[in-house]
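See the structures that follow.
All of the numbers you see were taken from the coordinates with simple rules; none came from a lab. All values derive from a computational prediction rather than experimental measurement. Cβ atoms are built from the backbone, for glycine too; each structure is taken alone.
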Structure I
């Protein structure tokens, strides 16, 4: 959805007919376009699979989508439409993302960092 249209719709719902004489104040204005990863090319799938197997006990790589997005990735996708863009992160059980008690699983962080270096080598070998 167009981010400005979504902002306008939410603003209207939150500020019109507010019950109990409540006062609603909205701040921000940081609406950004969402991003969805395109299907990786076969060679990228192979690089990801190899990294998964190398650092996660022989298991293949996997992916999943989340409800949020990083608008910066959508902008990169527009600027470089033929580029394979991967978003990697350390979100996992008990990570409490963006909370005051956010934490990183260090074992997972080490594996992800190692896998990333493996993927970069695979990209370099492909080019």
Structure II
């Protein structure tokens, strides 16, 4: 099994995403698909370990991969996965798309471009 080391940024409030991973309310991690990267998370398999490190505090936690799915677009993802498992508190596909628009604004054009060019990877966690 492989260990994946992933940095965890915040979106709306400091450490919000890391804290949701830590308390178990975030059950699906998403990353832009990037087949050109040396760290190609879409090749992950059930049983792999994800090591998340908060970029704000340096704290780390581990989660086990239960599945990896590649979606061609955010729209497809929003209709296929539970929005609340990706961004806790998000109740519908439209709300999920709004959260991703917020992420594109905060995390920049490189993030947005990868999503548009390659799609997105959803990683279910135990």
Structure III
């Protein structure tokens, strides 16, 4: 399996593993799957930490380096991903979540999310 982490799941993996569900802990403890994160995750952390959001108090560079240190694979945001957002149903307004849904589909990854709204999108998305 190949998984893309949504931003909160990435942050919890790096800084608050006690917030992860047992299902997510099982995924992370299995050496078999590939775990991916997106440049959009890091961008979201940078934007929302700059706005003073209490759930985004980490340094984006530190988060990126932590994910790479764990062996996670980084996927860049490209124009095709941006174009794919247009085809998504109007379920969720957050642009970061929408680009992650589009990326997961474009790169053939299963998006792991804690957000029930995001989990309503069609495609390979798992609520964890």
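Looking at structures I, II, III, which one was distance in nm of label points 7 Å out along Cα→Cβ at positions 87 and 103 calculated from, given that it came out as 1.8?
III
Further question on the same structure: Out of I, II, III, choose the structure whose coordinates give relative contact order in percent (Cα under 8 Å, 6 or more apart) equal to 35 when calculated.
Working: I: 24; II: 35; III: 31.
Comparing all candidates, it corresponds to II.
A value of 14.2 was computed for mean count of other Cβ atoms within 10 Å over residues 23-30; which of I, II, III is the source structure?
Numbers: I: 7.4; II: 17.4; III: 14.2.
This value belongs to structure III.
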